[in-house]
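Each structure below is given as structure tokens.
What follows draws every value from the coordinates through simple rules; no lab data is involved. No experiment lies behind these values; they were computed from the predicted model shown. Cβ atoms are built from the backbone, for glycine too; each structure is taken alone.
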Structure P
Amino acid sequence: MAIEKRDLDGRPISVETGTLAKQADGAVCVRLGDTITLVTVGMAPPREGIDFFPLLVDFEEKMYAAGKIPGVRYIRREGRPSEGAILSARRIDRAIRPLFPKGFRNDIQVVATVLSADMENAADILAMVGASAALSVSSVPFLGPIGAIRVGRTDGRFLVNPTYAERDESDLDLVVAVSPDGVIMLEGMADQLPEATVADAIAFAIPYAEQVLDMQRALASTAGKEKVEFASLQVGDDIRSAISGFSSAIRAAIQDPDKKAREQATAAIVEQLETDLAERFPERMTEIKGGLEEQTEAELRDLILDEDRRPDGRTMEEIRLLSCEVGLLPRAHGSALFTRGQTQALSVVTLGGVGDEQLIDDLGVVESKRFMHHYNFPPYSVGEVRPIRGPSRRDLGHGSLVERGVLPVLPDEEDFPYTVRVVSEILESNGSSSMASVCGSSLALMDAGVPISTAVAGISIGMISDGDRRKLLTDIQGLEDFSGEMDFKVAGTRDGVTALQMDVKLEGLSIETIRDALAQSRRARDVLLDAMAETIAQPRPDLAPHAPRVFTIEIDPEKIGDVIGPGGKMIRKLEGDFNCKIDIEQEGRVFVAAPDQASGQQAVKAIEDLTKDLKVGETYVGKVVRITPFGAFLELLPGRDGLLHISQVARERIDRVEDVLNMGDEVPVRVIEIDPQGKVRLSRKDLLPGGEEGGSDRGRGERRDGGRSRSRRPRR
């Protein structure tokens, strides 16, 4: 067993190996507080003919880690990974993937299992550190390690790996992964912070990440295995030489601004290469394809670095042609179409009541969320044919990025008591569809009348370099993403950054490069926001006609039972009578979601009547619901009846209640008594013409002058 510990701003973190999962190629336990994550690494020989690196990362949340039993009633065991688990797995993948040697083709699986969750420290950062440490002590070739740090910010002060409680008060939630050569991955959200502040947060994380790197190096030096040799997929010089003869055709193909035309031209080159080289180099098609990729990247790099020209003719900071449209779908609560070049996103808003919130069943402390963004990337968006099997990990990752980008500008629930769902359908894609979804979502929310504080836009910054020179590219298209070294997505408002995500293919970036990319993204974002404002500058003053109307009222918490009724009978009746949805919080807040204003107001009045207290001396309109020989029972408020004695029905003496009242009659009455058991006595006769205030309080046998009556009513 070997263990290493470090102190990160007064909070110890440890990594241990040699105790658990000893048959795995590499296995470590990482601990912070009472949160413990086990991370293992497995390696298998390369598959025959494989031409890519197959890396699989899984993040397993075990409910026992937090003392929970899984919430699926008839199964009671963990099912498919939660969305949070999938996003954590993606984060690990994006951080470690660039650090595997080029040409490595073995199957690698990383499994992170949360063994203990103290509900104070998040396990995802520990899983990232654990993945790097497990690879470092294993026999897998790995160019790491990486150090992962989460940065928060409260009262202008940066925090290292903040707790859940600290994150609730923070205006920044940023994950920074650092390799020995620089920053290798970023992901996070911010409350409209300036780019300089975000860059300072990244710089703040680096020294702490270096401590985590040092901890892993020390562990690997005492418990690490010897790294295996592997047969790298190398392109032979003879094939490189043959492909170089096609350089001019490749240069011409990549400069076609139309994606489909470019792909067709490239496919024609591949076909010609296969024909010309198949006989000379039999059974080396994988090398031929690899050589073509190398030559394409070289031509793109030379075009940009030497000629200062991008494939479609744009300058380095030029954005493709923009188009914005809102209100496309007549029945939707809000809709927008955002087009940038050959990337097109249709964003659609649906509003619901607070009861439509998404429940979250994972190891985090958040139990529900009222804003959801769902991203769909159908095959036709890139001209492909494949089965649709639900959202992929990429879809979930892009959807979450957009969600984080828009969330800071949404109104609080107290001001806007709605659940909000936005779906972005990618209708066409040629790079940075997630950032198009940010713009489309912002436009659609304003079209729906959601009072967001300001518009949000997103842009992606790429990079091409040759080691000595680099160029940052605004609004990268697919080819520049595929052949470039960086994809830095930044969403924000005119005031600052709301979300960011950075992936690289290099072994690390300097903080200076990151600062430059953030500044360039800001300039591009202002251009996007100007274009969006020409279509819709602020939220519409009213909700869409088909959107539900949500009303909020406060009731005495002790009256909640009156609204719900025995077995939920009363709340079901209210929902049926007024075609609405009612949700009640323990504190007494009641939310009514109705299809129109009138229905909602009627439901609110019914709830107010149901929870209103009857008062002696007050006048009410009661409905006759039961008649007996001694009087009538009137419903004064929903669920609240009172007795109108026969002596209080009329000014004159009557023998039968039915002589004056019938079932269903609605008559004004006054409450004259509420006894300690809650029984209510009523009077009608004082409200009749000739009646006097307080007359109902006199005894039944009294005369108006206060004297005793000489005759008595015969016994019945």
Structure Q
Amino acid sequence: MKVTQVVRHFVIFIICLFILPLWGITAQADSENNGADVLVIGVPADRCPVFYLDPETKETVGIGVDLMRAAAEEAGYTAAFRVIAEKTNKEALDSPEYDIIMPFGSEIKSSSGKETIVTENLIQTPFTMVTNGNNKLPVLHESHIGMLSSLAGGAETVKQLYPGIGITLYDTMPECVKALRSGEVDALLHNSYVWSYVLQKPSYSDLKVQPATMFSMDFRAGTLDTPEGRAVIDRLNTGIDKLTDTRKQAIVLDYTSRRLYQYDFWDYIYEYRFILLSGTILFALFIIGIVHMQRKVHRQQEEKIRELKERDPLTGVLNLEGFKKRVEELLLAHPENQYLLSFSNIKNFKFINESMGRETGDELLRFWTQKSTATFSDEEAMGRITGDRFAVLRKLADAEQMSRDEKEVFEPLRNYFIDRGKEIQLQICTGVYAITPEDHKNIDVDRMLDYARMAEKKARATLKTGYEFYNPEQWEKGKQIVDISGHLPAALQTGEIQVWYQPQVDYTTGVVSGAEALCRWKHAKLGWISPGVFIPTLEETGMIFDLDSFVWDKVCQDLHRWNQEGKRRSVSVNLSRSDIREDRNIPGIFYELIKKYDLDPEQLRIEITETAYVENPGFLIQTTSELREYGFQVEMDDFGSGYSSLHMLKEVPVDRIKMDLHFLTGTGDMEKSRIIITQVIKMIELLGMKLIAEGVETKAQADFLKERGCQEMQGYYFYKPMPVEDFEKAQG
């Protein structure tokens, strides 16, 4: 028994020695925890140095955290900070996950519309405007600013302080900066503590703080206005009252004196961008040099192989496959060229080889190719098809091209033996195929060669030498294109092309109200050429812009002269649909003209045909709008001749409609035509546009239009197009 008692006492001693102290410690800890309530505070984490996550501990820290922790401790709370998961503080107010939310500038309603209550002000927070570069901020209540969406509550406070201010919320700071740089907002608003951190980012060096627009906002915590919420706020206010200004400023200074911004990869890229760019360029140039050398060697090797594969070893010109390939390349590269493809051979060439030897025949073929290629440009080609049969792709430079080839190539070839003292004249037969625009689009060289062969057989069957065309109509058209487009530059300089005017009349008063500028061409060889011939030809060859530019300049010269004479007039000029291209600044061209000749924009009316808007509506509408911004009157020409007139009226910003009177001429129901014209006039009037009718040929048409409300007219009933001298006389 005694031993048992000893053991029992020893166990009790051990318990007292080790367990009771631990119990006491636990009890003390429990006592401490029970003595301080835990307060869960919801805060954002994207506003360094006010609220942010420490990169090492991952705890929420910052000016706001330290201020609230100090106030909570003074109020007997243990502060537990939690990053709000909601998009805005207003939404977080409705969440039971937090006891209070911060920061707020004043009381606001939660997202669900509940009233809130806020603490006393922890600290006065200066809010600062930031602008792009040296841009000056407009008057504050008239400006448009950007803020983070997490500052939605603060945005409401700003609107209360500055009625009329516009605010757009963005999810992230990069989105805010992008909006500022693009001009969506005039400035960005945030507290200056955050700006002191954000503007350390190297790529934001173009942003500038506007201290003159600074104002301060309270920095408070808030919760729903409930009995529990009021109790928390009242208790916190006691802690806030105990915080001295010195303690608050120490917390602020602690964070604002640190360099908290951490460079990321892209910041280093931006910081050293010029060095990196220079190094990249040098490295790229080095690589390009190596690649260029490799490609050069490779091209040289390929060229040698191609020469062997595509060249005729006897004459040095292309063989059949090489010729076909080269023709396809040239037709694709030069769709504007008028080409002829010829197929030629020498009659009885077999006799020459047999009687004079193959070497003589070979010399003859080499002579032929040398004479031919001596006249070639880089846009032409010659190929030896087989034996003495050669094909040539020849660019038609002018109507005399074939006559020159006859004299420079075929005549010396026919007299090859005669010039060498032998009474033998060669007979050469040639078939010619004039390549069409369709051939440029759907290239089939085999088919073109077949056509040229067929024409050559026809020439040979007539038992005569010379050439035959497979398609003489296309040849004539090709000559016409060359005559017109090739002669245009000379015609513009020598005065062959003249600007005529067709007066436009106010039918009510009989007064000439304006004119349309037209051009007439008296060709040195062809005589008068109809505009219906040379205008489509110039459009097809891409040279209409040269003609139109000449007309625009001449009209401006006349308008300037008339202004000096005290006769102010307005003239309509045509703008071809092919003139309007993205590489030409048409509005700028017209603006420079009126500056050059000291004209008012309304004196130059720009006519654009309705069908042009159908072909490229977007760019034409843009061009039309820019012309009107410069002050020019824009007219839709030939209205009613297209198939989408009503749609165009809705889309196109024009000042005047030029109505085509084809409804009142030709076949069809004339009564329906009159109804259509009547309704079109009413519609244009309701749309607020001016109207002029063109193509008026009879008094009955003019009276009909006048009765329907159309006063301005143009047509042969009044005047035909006339030279400028006659137009000036008609004006009186």
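Given that FRET efficiency 1/(1 + (r/R0)^6) of positions 200 and 368 (r between Cβ atoms, R0 = 35 Å, to 0.05), derived from a single structure, equals 0.00, which label among P, Q identifies that structure? Corresponding structure: Q. Once distance in nm of label points 7 Å out along Cα→Cβ at positions 456 and 528 is computed for every structure in P, Q, the highest value turns out to be that of Q.
helix-only ellipticity at 222 nm (-39500 (n - 2.57) for each DSSP H run of 4 or more, over all residues; to 500) was computed and gave -14500; which structure, P, Q, did it come from? So the calculation was done on Q. Ranked by distance in nm of label points 7 Å out along Cα→Cβ at positions 80 and 400, structures P, Q are led by Q, which has the greatest value.
Distance in nm of label points 7 Å out along Cα→Cβ at positions 208 and 504 was computed and gave 4.9; which structure, P, Q, did it come from? Value 4.9 for distance in nm of label points 7 Å out along Cα→Cβ at positions 208 and 504 corresponds to Q out of P, Q.
One of P, Q was used to compute volume of the Cα convex hull per residue in Å³, and the result was 383. Which label is that? Going through each structure in turn, the value belongs to Q.
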